[in-house]
Structure P
C-alpha cells in the first residue's frame, strides 16, 4: 500500500487523527438519523469527479466496523472503480460478476478491518446503468442487506451519469459528498434535484476538504 493510499484510509491507519474523528462524528450522525427509521443501506455519491466520495465511503465503512457492526463496502462505480486499489485487493470478481450470476460468497473479500467485507466492482461492463437497474441487481441488494448491519455503496457521480441516482432510489440513505472550494453551488443543487427526482428516501450532505485550524476535516450536515 502506497503512502498516498494509506492517507486516504485514515480511519484505519491513523484512528486518532482529527480526520478519523470527523468520520466517527459522521457515523454518529447517521445513527441518530436512524432513530425514526432504520438505515442499513447507504449510497455515497457526488455531483462530479474527484470530490472524495470513495474516500468518504471507505472511511465511513471502517468506522462502522470499528464499533462491532457487520459492514459490506460495495464498489458500485462500474465506470471508474477505485475501492480495490484503495484496499490493495484484486478486482477479477465483484459486483458486476455477481449481478451476472457469480457467487456472492466467492466475490466478497475480507479486509484488514475486522467485520468489514469488500465487494469490488468486478470487470467493467458495457452497460453499467442497465446492470445496476436490473431485477437481478435488486436481488443482490437484498442478499447484501441480509448479510450485514450496514451496506455502503460507492457510486458514480449523480451529476454525470444516472447510475448513482438509480441506486439512491433504493437505498435508505444517500450521502452527497461536496468538496469545499471545488464543488460549484449549481452543480450541488442539480445533484440534489436529480436525487429528489428519483425520490431518494433520505439525502444528506457531507462537506469535505474544509480547512479548520490548518487541518482537513470532514463535516456532516442536514440539507
Structure Q
C-alpha cells in the first residue's frame, strides 16, 4: 500500500486512506485508529490525512456510510418470497450475517461518538434512512399498507435486529443469554411476526371499583 507521495491522484489517495483506516479498525478496533497510523500505512505524512478529510470523524463517517450502502443494497436484493414472514426471516439472518462479517467495522455505529460536531452529517443520516426504508419494504406486505403503523413496526424490527447483532459482534450476547445469535434471531422473528397483527399494545386490565353502598340517613 506504500507509494510515492506524488504517485496518487486525489481520488486515489482518498481511497487509500479509507482502505487503510478500515484495515486498522478491523485489526485493532476504533482505539487503534489514528492519523499517524493511517499515514504510516499509506506512506504519507499525517497532515495529508487532514487535506483529504476534515478530521477523523469525517473519515469514520465515510467508512460507516459505505457500510450502510452495502447493507441497504443487500436487503434490496433479497429474492422475492410469496410468504412475507419468510422474507422477514431471510432479512433477519442477512442482517446478522452482515454484521458478523466485519464486526469491528459494524460496531463503529455504536462506538463512534464524534467529538468534532453535534449534528450527524446529512449523508450519514440519509444512509440510515435508506437501510430503514429497505427494511420497511420487507415489512409492508404484512401491514395492509398502513404507512404509520408500518413505520412503527419497522423501527421495532430494525431495533431488535440491531440489538442482537451488536451484542453478538461485541461478544457480549452471553451476558444476556446462552443462546446463539442465529437462534435468538429465529425466536425474535417468530414472536415479531406472531404479534404483528395486534392493533395496539397490550394494556393490563384495571379491576373495576365497586360503588359504595349508600347508607340511608336516619
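No value in this document is a laboratory result; all are computed from the given coordinates. Everything numeric in this text was worked out from a predicted model, so none of it was measured. Cβ atoms are built from the backbone, for glycine too; each structure is taken alone.
A few notes on this one:
- Which of P, Q yields 1.00 [FRET efficiency 1/(1 + (r/R0)^6) of positions 43 and 131 (r between Cβ atoms, R0 = 41 Å, to 0.05), calculated]: P
- When distance in nm of label points 7 Å out along Cα→Cβ at positions 139 and 163 is computed for each of P, Q, the largest belongs to: P
- Relative contact order in percent (Cα under 8 Å, 6 or more apart) derived as 20 - corresponding label from P, Q: Q
- Parent structure of the calculated result -11000, given that helix-only ellipticity at 222 nm (-39500 (n - 2.57) for each DSSP H run of 4 or more, over all residues; to 500) is the read-out and P, Q the choices: P
- Identity of the structure behind 15 (criterion: percent of Cα pairs over 30 Å apart, calculated), options P, Q: P
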